[in-house]
Structure 1
């Protein structure tokens, strides 16, 4: 299932990770595991944030995705299902046929 992860990183924790060199390691590790179709970095809620769109094969992936963000970056994490325009059209067509 295609999902969107939005992480708002704690400024103090992410500053420490940046200074120690761990921030790129944490983010690169996440990207390697998720193989995302899209990734965006920028400010959010007054601090560092990232948005990642990827295919979550199973909900059991949640701990391995979220825990490094919680533990290493003090992040607030949201994960929600999303769809493309084509997915929406397919879903609306199926809705009309039922």
Structure 2
């Protein structure tokens, strides 16, 4: 069963470009190293003083998500550098079963 995992983070707009670069250089290789990752979408939406980052990953199974995130796949996974960038750390991601795709 295919799984979609969503994570959201907020960064001060002044750090947003740096965080985007960090995510491409640090997080993309980490996610990509896990067998079972099918798709990866990193998105950004700027507001006045805040940039919102939405990470959408598509996995071939819940077991593959666990290979990346650990035994509790709903818990968000953070890097030490996130303490510098993120305005807050959301504890949970959202997991969805994909039941139809065209």
Structure 3
């Protein structure tokens, strides 16, 4: 749990595919950003998304984006990816998961 009690819940593909694709330096940067920002104040740091991804937010970590949703004290990550493809892939992941 974070400082204010937020819990991070990763989509299974974030753990199976997204994180392993990152090189070591980016894994650490993304992990640290999630811990420092999303576990404390996810609404403050993330920018709200629109259209197909309405209800989700994005956290910018360099050229990478963490797409997530806040549900009570849970922060659910949908996808972590490069900014050039993350939104397209997030839409695909939404369709395939539900």
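Values in this text are rule-based calculations from the coordinates and carry no lab data. Fair warning: this is a prediction, and the values are worked out from it, not measured in the lab.
When Cα Rg over 2.2 N^0.38 Å is computed for each of 1, 2, 3, the one that comes out at 1.25 is 1.
With helix-only ellipticity at 222 nm (-39500 (n - 2.57) for each DSSP H run of 4 or more, over all residues; to 500) derived from the coordinates and found to be -5500, which of 1, 2, 3 does the value describe? Traced to structure 2.
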